[in-house]
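Here, each number is a calculation from the coordinates, and none is a lab measurement. Treat the numbers as computed from the prediction; the structure is a model and nothing was measured. Cβ atoms are built from the backbone, for glycine too; each structure is taken alone.
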Structure P
Amino acid sequence: MKPARPLVSFLTGVGMFLLLWQLAAWLLDRPILPTPVVVVPLFLRSIVGELGLHFLASGGRVLAAILLAVMTAVPAGLALGQLPALNRLFAPLIAILYPIPKIVLLPVIYVLMGITDLSKIFLIALIIFFQIMVVVRDEAAGLHHDLLMSVRSLGAGRRALFRYVYLPASLPAVLTALRVSIGTAVAVLFIAEQSLTTWGLGYYIVVETYQVLLYPQMYAGILGMSTLGLLLYFVVYALERKINRHRHLTGDQTP
C-alpha cells in the first residue's frame with residue numbers, strides 16, 4: 001500500500017462527512033445544528049485557547065489510562081499464556097468479568113476512590129486492561145511449541161522467553177486490541193468527565209456549552225473529542241503498520 005493512500009482515504013472521508021453535515025444543517029435549518037462553515041472555523045480558533053486546555057486535560061487522562069492498562073495487561077496476559085495452570089485458575093473469573101460493561105462500575109469506583117482524575121483514569125484503564133489481557137493471553141498461548149523448544153534448546157530461561165519470544169510475538173495483537181478499544185476509551189472519558197470536574201472535553205461539551213445552549217461551541221467541543229480519538233487511533237495504527245512492515249522485511253512470521 002502506498003503511503004499516500006491512507007491519507008487520501010482519510011481526507012475523502014472527512015470531506016464526505018462535512019458534506020453530509022452541511023446538507024443536514026440546510027435541511028433542518030435550526031440553530032441546534034449549525035453548519036460546518038460556522039463550527040470548523042470556531043473550532044480552529046478555540047483549540048488554541050480554552051478548548052485547547054480542555055483537550056490537553058482529556059488527552060492526559062486517556063494517555064495515562066492507556067499507559068496504565070498496557071503496563072499491567074501485557075505482563076498479566078503473558079503470564080497467563082505461559083502458565084497453563086495459572087490460566088486454568090483464573091479463566092472462570094476472567095470469563096465472568098470480561099463481558100461486563102465496565103462503565104456500570106463508575107459509581108462504585110467513585111465511592112471507593114473519590115471523584116478525582118485518578119478514578120477516571122482507573123475506569124478507562126480497567127476497560128482497556130481486559131481487552132488487551134485476553135488478546136495477549138491467547139497470542140502467548142498459541143505460540144508454536146516447536147518455536148519455544150528451539151529457543152529453550154539455546155539455553156533461554158523463562159525471562160528470556162518472555163523478552164525475546166512472547167513479548168515480540170504479542171506486540172502486534174496488543175496494538176490491534178488497543179486500536180479497537182480507543183473508541184470505547186474516549187466514550188467512557190466523555191461520561192466520566194461530566195462529574196465534578198472543571199477541565200476536560202466532556203465537561204466543556206455538557207456543562208459549558210450544551211447546558212447554556214451554546215450550540216456552535218458545543219459542536220466545536222465534539223470536534224475536539226473526535227479529533228482526540230482520531231489522533232490516538234492513527235498513532236496506534238501507524239505503530240502497528242510499522243511493526244508489521246518490520247516483521248515482513250525481517251522475515252519474522254512468528255504467530
Structure Q
Amino acid sequence: MAGGAGGRGSADDYGLVLATDLDGTFLGGSDEDRRRLYGSLKDRDDALLIFVTGRDVDFLRELIAQPGIPTPRYIVGDVGTSVYDVTEDFAPVHHLEADIAERWGEANQRVMEMLKNEPGIELQPTPFRHRVSYYYKPDELSPDTVRKIEDAGFDCLTSADLYLDVLPKGVAKGPTLRRMVDLLKLPEDRVLAAGDTMNDLSMLDSGLKSVAVGNSEPRLLAALPDAPHIYRSSEPGAAGVLDAIKHFGLSG
C-alpha cells in the first residue's frame with residue numbers, strides 16, 4: 001500500500017490524492033483543525049499529499065521540517081511553474097517541467113525590464129525560475145500594465161489583492177496539476193484539490209474534485225461555476241479540507 005502522506009506505492013493504492021494550497025487552506029484554520037487534518041493524513045497508508053502553492057523551495061523546506069507537518073511526496077510550487085519531488089531532496093521533476101520551461105523561455109530579465117516603471121507594482125525579492133512576481137496595489141494597478149503583459153505573450157494572475165504573477169502562457173496551478181495526474185497515472189476520481197484565493201481558480205475549476213474552503217476570497221467564489229465536483233465548504237482552512245474529504249467520500 002501507499003506509505004502515509006508521503007504516498008509511496010503504486011497509483012492504484014491511493015484512496016486519496018490531496019492537492020492542496022498552503023496559506024489559508026492547509027495551513028489555515030485553528031490549531032485543533034490543523035492537528036485533526038494532519039493526524040488523519042499521517043494515520044492513512046493510502047494518501048498521497050501534494051502541496052500546490054505559490055511559495056518557494058526555501059520556505060517549503062523550512063515548513064516541512066516543522067514538527068507535526070505531514071511530508072508531501074510532490075510540490076507544485078511557484079504558482080504551478082515548478083514541480084519538485086520531495087523524496088529526491090526537492091529535485092525538479094524535469095519531465096513535468098519541460099513544457100513550462102519551453103513556454104517561459106528564460107524570460108525573467110525581459111519581464112522585469114518591461115515592467116520596471118509600471119505603477120502600482122513592486123518586484124518581490126525572491127527569484128523564481130519560470131515566473132516573475134510582484135506585490136501590487138489594486139487601486140494603482142493600470143489596465144495598461146496587464147495588457148502589456150498579455151500582449152507580450154504571458155499570463156497575468158492577481159490574487160488576494162496583493163500578489164501579481166507573470167506566468168508562462170497557459171501555465172498555472174490547474175494545468176500543471178492536471179499534467180501531473182495524467183503523467184503519473186494518478187486515480188483522477190480520488191484527487192481532491194483545495195484552495196482559497198484566485199490563484200487557485202485554475203486548480204479548483206480543472207474538472208477534478210475540489211473545495212473552496214470557508215475563508216475563500218470572494219472573487220474566487222464568484223468565479224467558480226456551480227458544479228457537482230466543486231464544493232464550497234462553510235469551514236475555514238484545514239477544517240474545510242476535512243469537510244470536503246468527508247463530502248466526497250474520500251475518508252478511507
## Note on the structure
Candidates P, Q; distance in nm of label points 7 Å out along Cα→Cβ at positions 18 and 50 computed = 2.6; producing structure is P
#### Entry: If helix-only ellipticity at 222 nm (-39500 (n - 2.57) for each DSSP H run of 4 or more, over all residues; to 500) is computed and equals -25500, the structure in P, Q
P
### Computed 27, 17, 13 for semi-axes √(5λ) of the Cα gyration tensor in Å, for residues 74-209 alone - originating structure among P, Q
Q
### Query
P, Q: which one has semi-axes √(5λ) of the Cα gyration tensor in Å, as calculated, at 30, 20, 16?
Q
### Task
Give the label, chosen from P, Q, of the structure having the highest value of FRET efficiency 1/(1 + (r/R0)^6) of positions 34 and 170 (r between Cβ atoms, R0 = 41 Å, to 0.05).
Q
### Message
Using distance in nm of label points 7 Å out along Cα→Cβ at positions 58 and 242 for the comparison, can you identify which of P, Q gives the largest number?
### Response
Q
### Computed 21 for relative contact order in percent (Cα under 8 Å, 6 or more apart) - originating structure among P, Q
Q
